[in-house]
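Student: For reference, the structures are reproduced in the following blocks.
Since every read-out is calculated from the coordinates, none of them should be taken as a lab result. Since the structure is predicted, the reported quantities are computational estimates derived from the model, not experimental observations. Cβ atoms are built from the backbone, for glycine too; each structure is taken alone.
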Structure I
Amino acid sequence: MDAVNLLDFDLEGLTAFCEKLGEKRFRATQLFRWIHQKGATDFDQMSDLAKSLRSKLQGIATLKTLPVISEHVSSDGTIKWLFDVGGGNAVESVYIPEDDRATLCISSQAGCAVGCRFCSTGHQGFSRNLSTGEIIAQLWHAEHALRQRLGTSERIISNVVMMGMGEPLQNYNALVPALRTMLDDHGYGLSRRRVTVSTSGVVPMIERLREDCPVALAVSLHAPNDPLRDELVPLNRKYPIDELLAACKDYLEAAPRDFITFEYCMLDGVNDSDEHARQLIALVKGRINCKFNLIPFNPFPASGLKRSDNARVQAFARLLADAGIVTTVRKTRGDDIDAACGQLAGEVQDRTRAHTRMLRQPVAVPVAMPTRGERQRSDR
């Protein structure tokens with residue numbers, strides 16, 4: 001029988017595992033601290049654990065971290081790791097140091113099945129979901145490798161964003177225990193405000209996350225109307241904008257922040273006109289408390305798309321800000337090591353034929369189209 005990977009457990013799961021071994025809850029807490037706070041991988045290192053428990057764990061349990069295939073360091077201090085997750089698949093994680101925070105961007109899947117037109121990961125296709133242990137192993141490695149490098153025992157990572165490869169809410173059962181481990185004071189002790197799940201809009205899972213583990217929420221919007229979003233984010237055909245915004249508004253009742261972040265990738269001639277900005281204002285103004293994060297597109301050959309120039313991005317941002325909507329323009333980091341937003345591709349043994357499906361005509365750009373809800377109202 002294969003040994004159980006203890007990285008797969010949140011504290012409740014580890015407690016249940018230890019109870020099956022005849023151990024009390026405090027032993028699970030000790031073990032959890034050794035794994036996540038101290039970065040121990042050898043049970044013999046865990047000096048305050050009873051020898052009897054250490055003996056029980058040998059052979060039936062393991063701490064399986066992820067092998068590092070490569071590490072690249074950007075001129076701006078950003079670090080990108082490529083992790084081997086087996087079967088010819090590899091996923092990427094990115095560490096982004098800033099003056100007031102240190103953020104780790106984590107992957108949740110080997111590839112992604114959503115297929116957003118502007119995302120390099122989506123063009124790689126989809127292989128499989130990551131396990132809870134594989135999600136947490138990215139944080140475990142970054143935290144303890146950086147501590148060792150910087151010669152400190154103090155916590156390094158202050159923020160985690162589930163914005164790497166994959167759609168986190170399509171891997172919900174593995175995601176939630178990973179989030180709970182990040183938040184647990186005996187684990188990484190992160191604030192709910194400092195853990196962000198980014199989603200392309202899986203409405204039922206947004207509703208579940210609100211009940212199970214509400215953290216900060218970022219939504220990849222990228223278009224102000226359904227026809228255009230159908231083209232850019234195919235998931236919109238299943239969960240259109242009106243349904244998505246309703247789920248986001250409900251989420252705010254439990255969210256640790258009093259706003260939803262809408263991410264908006266700026267695509268030249270596609271979604272970046274003044275009219276698109278005015279549609280966004282009409283879409284959210286007075287309807288939902290939100291902020292917009294405008295993301296300069298990071299081009300890659302297969303996309304057939306171009307980045308909006310800086311003047312256009314700034315003009316778009318001013319229109320939103322002048323309407324009273326908090327708007328930021330994301331500073332690109334790690335461009336020189338392909339670690340910027342939308343560039344994470346890793347290595348994916350695609351089971352979805354994504355590359356073939358996405359080699360199609362350029363994105364159709366509906367101009368000044370109403371939302372689906374507006375069309376339905378006009379038809380009545």
Structure II
Amino acid sequence: MEERARKLGFDAVRVTRPDAVPLTRERLPAWLAAEHHGSMDWMEERAGQRADPSTLWPEVRSVVMLGMNAGPQTDPLELLARRDRGAIATYAQRRDYHDVIKGKLKELGGFLSARSGRPVKVFCDTAPVMEKPLAQAAGLGWQGKHTVLLSRQHGNWLMLGAIFAAADLPIDAPESDHCGSCRRCLQACPTAAFPAPYQLDARRCIAYLTIEHAGPIPEEFRESIGNRIFGCDDCLAVCPWNKFAAKARESRMAARSDLAAPPLAELSRLDEASFRSFFAGTPVKRTGRDRMLRNVLIAIGNSGDATLGEEAARCLADPDPTVRGAAVWACGRLFPAVRLAALYAAHGQDEADAHVRDEWRALSLTPIQGAPASETSPA
């Protein structure tokens with residue numbers, strides 16, 4: 001099986017039992033009770049199945065965990081200094097790994113089923129499967145202090161898939177923790193999303209805020225987001241184990257050059273059709289145009305570039321209120337009071353959305369001389 005898996009492009013394959021992660025039954029409910037999952041209600045809705053694979057499929061006897069390397073071509077942190085460009089998480093700069101891995105899992109699963117005479121089911125982040133604890137139990141790596149799977153051979157960059165098999169397969173030894181006293185990942189987080197080692201509060205995580213979170217991004221995190229417009233690689237990129245990581249060898253996992261450092265100005269002009277076209281086949285597409293444009297405007301507000309502010313000013317008339325609210329914030333960061341007052345007169349006086357009105361009000365504009373405050377000031 002391992003030889004067949006490697007021919008399919010998988011870089012690691014190990015096997016464990018479905019009952020190999022009993023602590024998940026305690027840790028997952030505690031994480032949910034602390035509301036660290038934010039608005040990801042789907043984590044809670046099928047928590048029982050996540051904690052116990054046999055409840056997802058009672059026939060499962062073995063779990064085959066597989067990893068495909070998606071290592072970056074360059075250091076993801078280098079782009080953070082280019083404030084006129086958008087930073088997209090490494091895994092999302094390429095074809096959606098679900099599409100790539102799922103087909104390969106089905107092919108390997110068919111091979112395994114034919115050899116064993118027993119059925120299989122395949123999963124790739126589309127069902128309530130706790131891939132990372134199972135991967136550690138199978139020996140693919142261990143969950144680091146940043147909660148992401150770490151491998152001595154591949155660093156942080158393995159994309160995971162699972163095959164549930166009804167056959168009893170030879171079991172591999174679990175991997176132990178090799179983080180030691182290192183805290184680089186915890187210290188690198190721009191928003192302090194780790195309340196303790198091995199614990200993540202998703203509500204503070206830039207990946208969650210830019211991908212999963214709908215509506216306005218809380219103001220306390222906006223400046224820390226910088227130019228990250230989809231996900232965040234900071235805690236991954238600083239890990240010392242990455243020195244052993246290799247670049248992705250599966251051709252369909254190769255990064256797209258146009259997603260390595262896309263200009264914020266160009267991204268801010270995407271309408272629905274152009275957004276879908278530009279991000280077709282990538283994980284970014286699922287966020288939708290409005291949420292992505294919200295992120296782009298936060299990045300523009302952090303750019304310090306008044307010329308990019310003109311892109312934000314144009315978005316003050318966007319149909320989506322979340323986009324308009326982010327545009328107000330960006331303009332407030334880039335324009336002087338006189339220009340802001342003029343923009344408010346043009347766009348803010350008749351604003352119907354309460355949140356966008358609050359964004360205007362937060363600018364504390366001085367009323368235009370000679371005009372009633374009720375008409376010219378958001379206060």
Structure III
Amino acid sequence: MDTNPQTALDVVAGVVAKPRVLVLFGGRSGEHSISCATAGGVLRAIDREKYDVVPVGITPAGRWVLVEDDPDRWAIIDGRLPEVVDGPSRVLLPQAADEAGLSLLAPDAAPSALGRVDVVLPLLHGPFGEDGTLQGMLELVDLRYVGAGVLASAVGMDKHFMKLVLAGQGLPIGRYTVLRPGAFERNPVAWTQSVALLGLPVFVKPARGGSSLGITKVDDLAELPAAIAAAQVHDPKVVIEAGIVGREIECAVLGSPDGRRPRASQPGEIVVTDTRHDFYDFEAKYLNEAGVELTCPADLPAAVNAEVRELAIRTFEAVGCEGLARVDVFVTPENRVIVNEINTMPGFTPFSMYPRMWAESGLGYAELIDELLQLALTRPTGLR
């Protein structure tokens with residue numbers, strides 16, 4: 001196991017080269033374009049005096065390609081969602097744990113070296129990127145990376161197991177039920193009755209999805225089959241949650257070096273002002289920013305503010321998270337705090353809530369990227 005991050009760096013004439021960062025984005029999930037937008041923000045802000053950057057995109061088909069190092073290419077502009085397009089060459093990861101170099105494979109040619117990589121900044125959202133699959137691949141070749149490890153990523157992605165872990169740690173969560181593939185079709189009457197016991201409204205969600213894709217608010221049980229079908233477009237396993245009356249509050253969590261306790265930002269609040277949106281859905285998040293108010297710090301009593309931050313840290317610790325996460329909670333009219341979910345790779349554009357909450361807490365966007373990279377560079381590879 002390599003515990004010294006400097007061993008991966010080139011040393012020439014006694015001078016340590018800048019760490020080389022593989023910025024990885026795109027991917028196979030429905031959140032492909034959001035990942036690209038996140039990458040655009042990071043490419044614009046990362047300190048080029050301190051880091052060398054290699055931007056690599058993953059196409060919707062899963063092909064790894066070298067892409068333009070141009071932040072504007074990856075921005076959401078006038079509703080246009082960016083996408084990684086295929087090219088003739090493929091980027092290959094190291095093939096063994098004692099290698100650190102990328103390769104470029106062109107048609108009808110031998111692989112050519114792209115140089116070493118010291119740390120990967122994976123900016124992928126959703127399945128096949130945020131769910132532990134990518135993290136496992138990087139672990140196999142001893143490549144350091146920013147963010148949660150294999151298990152924490154998988155637990156954070158799967159709302160079913162996330163709720164089991166949080167409840168097992170004594171954290172307050174809402175009522176829910178889990179609909180496994182084919183269960184509703186086998187007995188729709190029984191499942192409708194089970195959902196009715198949760199009370200209306202309910203929220204029907206893909207178990208392993210994000211960016212509010214495939215989520216439906218159900219106010220009438222007659223809407224349930226269509227809502228389940230919409231969720232199953234993204235994931236055959238579905239989570240159905242009881243609606244909670246309360247304010248939607250978010251809190252950003254950041255890992256600490258040397259085994260110290262994680263840190264929590266000032267909480268932020270999301271208020272959907274456009275009546276065309278019943279909740280903070282995909283369009284409200286990314287295509288209709290004028291219809292949403294994002295406030296940080298949230299206007300909360302001091303004791304509730306402290307409780308939100310403490311529960312965010314406890315949630316981060318409960319799933320064994322590393323690096324970064326955003327924890328979403330509800331604050332009820334009685335000032336009860338209920339954990340909704342943890343997001344182990346939150347949206348990371350300069351306008352996303354995660355960096356905005358840290359900016360309001362005294363840590364700017366570029367500094368936040370630097371801190372995350374430094375945390376990853378000092379993290380040992382292998383079991384930890």
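Student: For Kirkwood radius over Cα pairs in Å, for residues 118-181 alone, which of I, II, III scores largest? Before the final figure, lay out each step's value.
Tutor: Details: I: 13.4; II: 12.7; III: 13.0.
Largest one: structure I.
Student: For mean count of other Cβ atoms within 10 Å over residues 86-93, which of the structures I, II, III scores highest?
Tutor: Details: I: 19.8; II: 25.4; III: 15.1.
Going through I, II, III one by one, mean count of other Cβ atoms within 10 Å over residues 86-93 is largest in II.
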